[in-house]
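**Student:** What follows are several structures.
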Structure 1
Amino acid sequence: MSWHNIIFDVLTYFMFGYSVVLLFFYVFIGTFSIGETKKYLNKNRFTDYRLLASSPYAPSLSILAPAYNEGANIIENVRSLLSIYYSNLEVIILNDGSKDDSLEKLIRAYDLEKINFFVRYQITTKEVRGVYKSRNPVYKKLIVVDKVNGGKADALNVGVNIASKDYIVCIDVDCVLEQDALLKMVKPFMEQTDEKVIASGGVVRIANSCIVEDGKLVKVHLPKQYLPRLQSLEYIRAFLLGRMAWSRLNGLMLISGAFGAFDKGIVIKCGGYDHNTVGEDMELVVRMRRYMEEQRQPYRVTYIPDPLCWTEAPSSFKILRRQRNRWTRGTYETLKMHGVMFFNPKYRILGMLSYPYWFFFELCAPIIEFTGFVFFVFQAAFGLIEWNFFVAFFCFILSFSYVYSSFSVFMEAITYNQYKRRTDVMRLLLTALTEPFVFHPFVVWSAIEGYIDLILKEKSWGEMTRAGFGTPKPKTS
């Protein structure tokens, strides 16, 4: 047997074995998430969140919302945050040196004036140029901070320095929150257990094509555009199945930067967000978990499966490519920074299961898939493919992908059922049929570009332009 045949055989068995292990994890995650979802629904079915909202014992919260060139959405999004029903709350908008009219719009809309404010720099950040509060007592919860541009992580650290409450809720300013989002998010922090809750994450859903009026989501629609609809399906799988399973294992390594709550004291002890990575949300969660493991303190990172936060997804391939490129670089940087945990029993499930999973099946997956495609082309060119086996295996992978997506849509329908029209469910299922041929290859290539940028030492965050939630109100006859 020639050397190239040996290489081809080794690569073939490796690709096959990798696929089998990955499919096993998907089956495990899908089935394991069912029990956690049922447990959450049963546990919170009779909770009266109105009592929590007005309770003087409810945790005090500071919402931190970085804003960079968000003029298209800024007024409506801030109005959404201010309308949230919660007794002990402050909303801090962090204008990160925007080049558009974001700050001017805020000053006009909320009658803001610059005030004397002492900033305690517990975390080193870029300069704060001014702190603004409203003359109108209706907006007494609102604080607007104007600072020198330093990136999202630096803006959030400024928010941590300024926040006066015990817990911080970090969100993207373009997000629209459900009215009871904070009540559900803080509930785990109030529950008395032997484990300290250091962070809590919530479901993020796609708001494209939804109707938003006065900063509130009034009507949920499945995105009309193909690309946001694909991301809706992706988010349902990731949040409703993946993160529920990892939450049950207490192995969550990521809380979406779009919406997450944190114990401010632990965040400060860990040094805040790291501005040297483009994946600051994941890196902070991993660092907080590593800190608690090294301190030998029992803790949990919780997850709320209720649809709490709605955000605008990229509707063009150009913007989506930037986003996925950045996600890849952020994952690499985070895993590199905390490589000491890799298969290290000192870090328990974090080191023995969570980190290895992210390394092999999140970080390495795009490289292996791309290599597999190149390998397939070479095999085809040299006539080394056993076509009967290839077609059977390819059909099996496609079938598994569709069944897994269908299962996630089914779980969504029997739990939170945001898309109530049968036509929407059918469109989601039909979208799943094309995902392996359009969306997934594009995401893999975007990740490869992320690795290329890592080699070239590209550090840019990637500007995310948005269309805004300027949905017209429906006409009445």
Structure 2
Amino acid sequence: MQFITHVTNLETLHPRREGPVTFLIRGPSGENREHTVDEPARAGIYLPDLTFPKVGRWGLALRIPQDGEQYLVDLGTIDVYADEHAAMEAPDPKSFEGISFLKEQQWKILSETEPVERRPLTERLRLSGVVRPVPGKRALVTPPVEGRMMLAGNELPFLGDVVEEGQVLAVLQPVAASALQTLALELQVKEAEVLGQIREAQAALEKADLSLNRTRELYEKKAKSAREVEEAEFAQRQAAAELSAARSLMQSYEQAGSDLRTGQAKPSDSTGLPVLPLKAPINGGIVSVDVAEGEFVRPEKSLFTILDTSSVLIEARVPESDLQRIRPDLGASYALPGAPDQLMPVVDGAGGRFVLLSSEVDGVTRTAPVVYEAPNPDGHLRIGLALTVYVETDHTEDALVIPTSAIMEEEGRNAAYVQLSGETFERRDLELGIRSGDRVEVVAGLDENDRVVTKGAYAVRLASVSSVIPAHGHAH
């Protein structure tokens, strides 16, 4: 009996044009037979003459040598009957009704199918983002009074130097005639000013604490949203950072006054005038040096800028149409400019966290910021760096997934074409779920064992509406 066998190279989607294939036949009693066909009768089509020595159910498989490998394809089973009458009395074999689209047609357009797969799927929103400093982790070193800059050691701190809180960066030599008295008076004035700032910051923090507690109470009563709680928490943290910065400044003035009182503001060897140490208020790296040795400086001048980038904020702008999709309980990732395909998680158990989704929409850009805090131990996230941020908006652990290339929109509905057999297809209306890149969840319309057309679906659609019955180029 002659069988028609189509063989396609799934890497190129072309028909197999040369080389042998071997049919493996396993009988009902376990006996094995082989039949090799050396060449295809024509491109992609092998015509083996197979004989079966006895009745029963026989298993078929095809062994295909290709590039030094042996590929085995299971062809299922075939029932062998004693004569034509017995075959006619047997139950009709399963037949497929649907859209006829021959292998010869599929090869011309290099049609491709893929199985429906079940796997986790995460939907992400792609946004533009930027790296910003964490409040309280950026500090300016300014002189408490007018004076002349002098070295604390051999040289001034240099760009990139890592300093610790309390480390002496330079010394200041006041130039007033009565240096000690003038310096003490100026320090008292500065302390009074900063004390006022501390009181204002304390009041702001107390107000932020009350607002946060009230918002949490209303949230538990379902009178406030989770987003409003997050905004209150962010405002409370900002107020706490401002209070901490004011107290740090006060500490530096108090230390300067203490140095004067205890005699640590020692006279310079060359002039006999006192000098005050200028200390780092936080741990971090020197990112700006705006002073030179011997320069005369005033209290409003910034001498050094210190930045602690052990953790940073990643801020992305969310279009107002997508604000309702943001979920604080889901994660986020980012891609650096030089590696757009390498996603790095923000929230991964290493200290990253969701900070805020603002309720204020910019009137010009029609966007609102979403903010995450990310650990940055190696400093690769530089302040001001532009990022691509991928914010997770939905996730499912067990989804039926197909490529988006399989989706056809017909009359306002999403559809896909399912391969029922080698040359028979069926149109299915689909209900879609979340998307992730080039994959989409199918909520209804497909089963796990289906194969969908991912390349050439439009040609299958044209075949479904054609009034011409395709003629086979071979016998079946």
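**Student:** State the single structure among 1, 2 that was used to calculate relative contact order in percent (Cα under 8 Å, 6 or more apart), giving 21.
**Tutor:** It was calculated from structure 2.
**Student:** Given a value of 204 for volume of the Cα convex hull per residue in Å³, for residues 325-428 alone, calculated from one of 1, 2, which structure does it belong to?
**Tutor:** 2
**Student:** Which structure, out of 1, 2, was FRET efficiency 1/(1 + (r/R0)^6) of positions 29 and 413 (r between Cβ atoms, R0 = 41 Å, to 0.05) calculated from, if the result is 1.00?
**Tutor:** Checking each candidate, the match is 1.
**Student:** So FRET efficiency 1/(1 + (r/R0)^6) of positions 37 and 245 (r between Cβ atoms, R0 = 41 Å, to 0.05), computed for just one structure, reads 0.00; which one of 1, 2 is that?
**Tutor:** Working through the options, I get structure 2.
**Student:** Match the computed value 17.4 of mean count of other Cβ atoms within 10 Å over residues 21-28 to one of the structures 1, 2, and report its label.
**Tutor:** This value belongs to structure 2.
**Student:** I've got another one for you. Which one of 1, 2 has semi-axes √(5λ) of the Cα gyration tensor in Å, as calculated from the coordinates, equal to 79, 26, 18?
**Tutor:** 2
**Student:** Now for a separate question. From which structure (1, 2) was helix-only ellipticity at 222 nm (-39500 (n - 2.57) for each DSSP H run of 4 or more, over all residues; to 500) calculated, if the value obtained is -7500?
**Tutor:** Answer for the origin of the read-out: 2.
**Student:** One of 1, 2 was used to compute distance in nm of label points 7 Å out along Cα→Cβ at positions 309 and 373, and the result was 1.9. Which label is that?
**Tutor:** Of the options listed, only 2 reproduces it.
Throughout, read-outs are computed from the coordinates displayed, never taken from laboratory work. Since this is a predicted model, take the numbers as computed values, not measurements. Cβ atoms are built from the backbone, for glycine too; each structure is taken alone.
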